[in-house]
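Got some structures for you, see below.
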Structure 1
Amino acid sequence: MPETLAIIDRLSALHPKGYDLTLGRIERLLAALGHPEQRLPPVFHVAGTNGKGSTIAFLRAILEAAGLRVHTHTSPHLVAYNERYRLATGPGRSAFVDDARFTDALERAEVANGNEPITLFELLTAAGFLLFAEEPADVVLLEVGLGGRFDATNVVAAPLVSVITSISLDHQSYLGNTIDKIAFEKAGIIKKGRPVVVSPNPAEVTEVFETVASRAGAKPLLIGAQDWMVHEEHGRLVFQDDGGLLDLPLPRLSGRHQIQNAGTAVAAIRASKLDIPLSAIERGLETVEWPARLQRLTHGRLVDLAPPGAEVWLDGGHNPGAGEVVASAMADLEDRVERPLFLIAGMLTTKDPAGFFTPFEGLVRHVFTVPIPGSEAAWDPDALAEAANAAGLSAEAAPGTAEAIRLLAANWTLERAPRILICGSLYLAGDTLAENGTPPQS
């Protein structure tokens, strides 16, 4: 990995600005590489504010349970860049790309680009297209990086299905400061003549998707809560669309919001017209894995620091919509088993801490705010603690996650073992998994 990181450091200097939304640079680079994006297997293209990674995880679990060979692109990574690319290794099997192949793809993208300005994400996307075009597979799962209309992944002309998950406020400086403007940017992945599946969303968001799909000539447009339904009933997941009703197991991923994400994945599978048996959908829901999304940490160095019997949870959600669903999940856990809840939170300065913290009011005993190691764009823990206080939460700054757990263990006398949620940033989540000694496994 050191050689790969050296290349990434070099490539980052070509266009230091993290985001600069346009398709011109990626189109130029892909042309120089011989258009690998035109040689991909059929693509599920997935955009959205929250839930797109989980929806892709459900899709992969289901498709691999059906014996398909699946390539997957997600971002950002948690611990290592390799996590962004899973390559099919056989029917129903895949693994993170190995260092040698990843380095080779990056070097080829670097040579083809020359010294032209380009963002790191665009170069990583081009490298991913090379990897996916040159290794046989049945399907590619392609996650949008930011927005949709001008995202580097949006060079795929005719996806098998376009999928758009839930929309809320995030990245307003790039995508617009209203939910309908953000929805318009996400709707940019809708393509002529191709099916579109969208999660249930507020009416003003659905209106945007209907308008864009009509203008683009997309078909069909399948909207959650209108054209397909999903809900929990008697400990089962019930899905229904024009094709009938499916009685399925509840998804393995925690939280009520995962019912919606699972339903979005099932709707996308059915819209694709792939021959996927019911047994594969069932097995996929029961075996799906997606690190740092309400992930229960059961062992590791950080877990060992917690008070005896404590629960330690990890989630990378970082915007107000994520705050709502994670707080709701914690409330559900509290209804089942009462425990004092503590947050350990770190966030980037581009995020809205008040919007994230507000849903936790009345639910959380105390918040420890921490820096995000290696990030100059993170909230200062003292300022983040003030934001948590302003949202009605008791909070204090701590030097880091391990130190926060030690402070909790040393200074709080509790009636029962606590529930600890480490949250606020995927970057903090990745650092937590590394520090705990439990990085994602391929």
Structure 2
Amino acid sequence: MKTLLCLFALILTTLVVVMPAQAEPTTPGAREFPPGLQIPPAAQPTPDFDVDRATQAYLDLLTPEQRALSDAYFEGGYWLQLWGFLYGLVVCAIFLLTGLSRWMRDRAERITHRPWLQTVIYAFLWILLGFVLALPLSIYSDFFREHQYGLATQTFGGWFGDQLKGLAISLVIAPLLIALLYRAVRRAGARWWIWASGGAFVFIMLMAMLSPVYLSPIFNDYKPLREGPVRSAVLSLARANQIPTDNVVEFDASRQTTRISANVSGFAGTTRVSLNDNLLDKTSLPEIKAVMGHEMGHYVLNHSLRLMIYISLVLTLGFFFVHVVFDRLLARWGRRLGLRDRGDTAALPLAVAVLSTFFLLMTPVTNSITRQAEAEADMFGLDAAREPHGFAMAAMRLSTYRKIHPGPLEEIVFYDHPSGYARVHGSMIWLKENLELVRRTEAERAARGTAPQ
């Protein structure tokens, strides 16, 4: 236990020393575009319209300072993924090498003789202590770093309060899931990974249904979309795509972040399309319509179910990977670490370390699965909203904290959404193929005096 505390103190001290060496905090105003739609002259729908020239004109809206800041933030995230993985391995090693994991198992066995309840007690302690050990890196990556780049709005107290809410939810749900997992391990033997995969798919579906109704409102306030032109335009777009209008809501993300976003959450009867208040307050109507067209694409194309199936298949491979590698590690090192067999809860940190390694290796696959669905939603949104300039401008706003033009391999490995360049270029291709439609729409807006701002 003394080793555990010393290592924790060392990690915390290192982070405290490193953080002041970072650059000065960035204000949102220095990073963000001002409100309103910006259409570069080269992107106007003229007879000599050129896709590449229009795309470059949009990319040039980023100042050199904005682009450097965006690249630094996003590329730093690559390293943060690696350090997060290594940090997680260190946490797992602490549980195993200090005897902490064995102590938790033994403590649970002294409290009760029921195996499932022993697992619940062990999992509760594991999640709680794991949260404490992971906290130094979380404070840096999710609080200090986000504030440094002007992407966060919460005080430390507000941020930590949200972390405690997440911990409380984990302490209620995760011990029961881990108990079910170990029941499968003990009952099914070498076939445990098959049963675990099926259970994981059911759990993912249940969480998808329950999260919008019961979990998301714990962190944010969700309410019907505010009255006004935006509501009229968004609900019209929803009706045109046969989406129930009571499933379109807004939420107060500005209490946590400066980012603009929208999302589709839920499954079956709980599916809804949500806009955050930053999107409503910081962008123009064409941008909002374009973003909502994209999100409605996820809804209409039933991406939620498809992604659940794909991720469940990846998780199945992950469980099989754990089954093969974990048994070999246990045979070689189990006795030295005081671990009995695969059904020993004290071996959970070792299994988690193996599964984490699998998902690190599978990063290009999982990112590509999501990126493909996002690209499909992009195309749907352009056809549905018919706002190529709105979508291009929204992509530029996101590019103030996402590297806008990565290399091909970089995009495959690290991007779970199409790059800003790909999105702007796709918008300009759509515009070129629909020049007459766009010119007619802009002429009608000008005649009504409703040109986008």
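No value in this document is a laboratory result; all are computed from the given coordinates. Here the structure is a predicted model, which means the values were calculated and not measured. Cβ atoms are built from the backbone, for glycine too; each structure is taken alone.
See the values below:
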read-out: Structure (1, 2) behind the derived value 11, 33, 27, 17, 10, 2 of P(r) over Cα pairs in 10 Å bins from 0, in percent, for residues 162-297 alone; value: 2
read-out: For mean count of other Cβ atoms within 10 Å over residues 34-41 computed as 16.1, the structure of 1, 2 it came from; value: 1
read-out: If FRET efficiency 1/(1 + (r/R0)^6) of positions 218 and 410 (r between Cβ atoms, R0 = 35 Å, to 0.05) is computed and equals 0.05, the structure in 1, 2; value: 1
read-out: Which entry (1, 2) yields the derived value 3.4 for distance in nm of label points 7 Å out along Cα→Cβ at positions 90 and 250; value: 1
read-out: Origin of the value -12000, where helix-only ellipticity at 222 nm (-39500 (n - 2.57) for each DSSP H run of 4 or more, over all residues; to 500) was derived from one of 1, 2; value: 1
read-out: Identity of the structure behind 3.8 (criterion: distance in nm of label points 7 Å out along Cα→Cβ at positions 114 and 146, calculated), options 1, 2; value: 2
read-out: Structure with the greatest value (metric distance in nm of label points 7 Å out along Cα→Cβ at positions 266 and 290, set 1, 2); value: 2
read-out: Structures 1, 2, by relative contact order in percent (Cα under 8 Å, 6 or more apart): label with the highest value; value: 2
read-out: Distance in nm of label points 7 Å out along Cα→Cβ at positions 42 and 394 derived as 5.6 - corresponding label from 1, 2; value: 1
read-out: Computed 45, 24, 20 for semi-axes √(5λ) of the Cα gyration tensor in Å - originating structure among 1, 2; value: 2
read-out: Computed 34, 24, 16 for semi-axes √(5λ) of the Cα gyration tensor in Å, for residues 74-233 alone - originating structure among 1, 2; value: 2
